[in-house]
Structure P
Amino acid sequence: MFFDDAYIATSWKQGNIDEFIEASKAGFEKGSRFMYILHRIIGSQVDMSPDLTRAVCKMKITITCRFTFDDIEMDNDADCRFFFFLEKRGQRWGVVFYTLLFDKDKFTPVNPERIYSIPEDEVKQYPSGYKYLAWAENKISQPPKMNLNAHGPERNILYGRMKTWLEGGQIRPDLTGEDDPHWKP
């Protein structure tokens, strides 16, 4: 699905596909000290370039991450949109870039009798679309990417990059902010 030079930008990891895979493996090895992640696809749409060599697949997703704080299990549900920038190389389609935008999130206790209190003054420093997820990622020492908010300027930046991509132009990470001058495909 991903080309070898694919760039991935999630809330908890940014880098090439190999770095992302290694970080995912390391996270699973941490068990409950990391986060258990489940994705539910709600719908998708694909926009194609006129010459049929590039595409952007947009997916509505709910991501559920289970966190454990002070032996209290909590589920974070984040409604978001995934963006896959695809290209046809030879006879094969593959993902070149992937990122997402967060619309909203919430925490719910797994056991309604056990509540974990999240300090509002700590949460308010994070983007509104994923403030609880970002807070939790930071709490488990996985500092979040701070420009993935569907309600901020990054939305317009990303949609501009999608247009450039579909028109055959070159784009670079960071897809939702300033270009990374050190990025090499």
Structure Q
Amino acid sequence: MAGALICLTKTKTMLNISLGTIIWTTVAFLVVLFILKKMAWKPILEGLKKREESIEGALKAAEDAKEEMAALQSNNEELLNKARAERDLLLKEAKEIKEGIIAEAKTNAKLEGDKIVAQARETIKLEKAAAITELKTQVAALAIEVAEKVVKEKLSNDNKQQELVNNLIEEVTLN
């Protein structure tokens, strides 16, 4: 208990407020405040101001970057849409060209086929005429040969020859 009393008496003496302690504490505080104001206050305020300006600059740069990104994204979308439209146009033109080439090839093939058919018909016609002519020649030759044999048979004696000559003369004078 004696230790507790000593502690209480020391606490009371520490808690005692004396005018001298207040004055010296105030003077020390004012001196430290004056020294801080003269030496540290301006650099601290300048540092805070620079920090504030750098934060504002960074925020402005971030906002500018955000706006630029939005503009770039808009430009990219526009370019992408233009590229898609150009691609569609090129595909359409290529399809039209393809269809034109196919149509032209069909037309050329039809014309060429018609030309070949016409040539074949002409060739057939000429070959048919040649065959008919040859057939007529062969028939005429056979007819002459048969007539020759018949005439030889009929004219084997002189009376028949004389009679045939007289008939032919009468026919020639009649025509």
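Here, each number is a calculation from the coordinates, and none is a lab measurement. Given the structure is predicted, the values throughout are model-derived calculations rather than measurements. Cβ atoms are built from the backbone, for glycine too; each structure is taken alone.
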Study note, to complete from the structure: From the coordinates of one of P, Q, distance in nm of label points 7 Å out along Cα→Cβ at positions 76 and 92 came out at 3.4; that one is structure P
Study note, to complete from the structure: Working back from 73 (percent of Cα pairs over 11 Å apart, for residues 20-59 alone, computed), options P, Q, answer is structure P
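Thinking of P, Q, which structure, once FRET efficiency 1/(1 + (r/R0)^6) of positions 84 and 132 (r between Cβ atoms, R0 = 25 Å, to 0.05) is computed, gives back 0.50? Mind showing how you got there, number by number?
Details: P: 0.50; Q: 0.00.
It was calculated from structure P.
Work out which structure the value -0.90, -0.95, -0.98 belongs to, where log10 I(q)/I(0) by the Debye sum over Cα atoms at q = 0.16, 0.18, 0.19 Å⁻¹, for residues 28-123 alone was derived from one of P, Q. It would help to have the intermediate numbers written out before the result.
On the way: P: -0.79, -0.90, -0.95; Q: -0.90, -0.95, -0.98.
The correct label is Q.
For which of the structures P, Q does the calculation of log10 I(q)/I(0) by the Debye sum over Cα atoms at q = 0.15, 0.17 Å⁻¹, for residues 100-147 alone return -0.40, -0.51? Please list the in-between numbers first.
On the way: P: -0.40, -0.51; Q: -0.57, -0.63.
So the calculation was done on P.
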Review point. Among the shown structures P, Q, from which was the value -34000 of helix-only ellipticity at 222 nm (-39500 (n - 2.57) for each DSSP H run of 4 or more, over all residues; to 500) calculated?
Key: Q
**Study point:** Identity of the structure behind 52 (criterion: percent of Cα pairs over 21 Å apart, calculated), options P, Q
**Key:** P
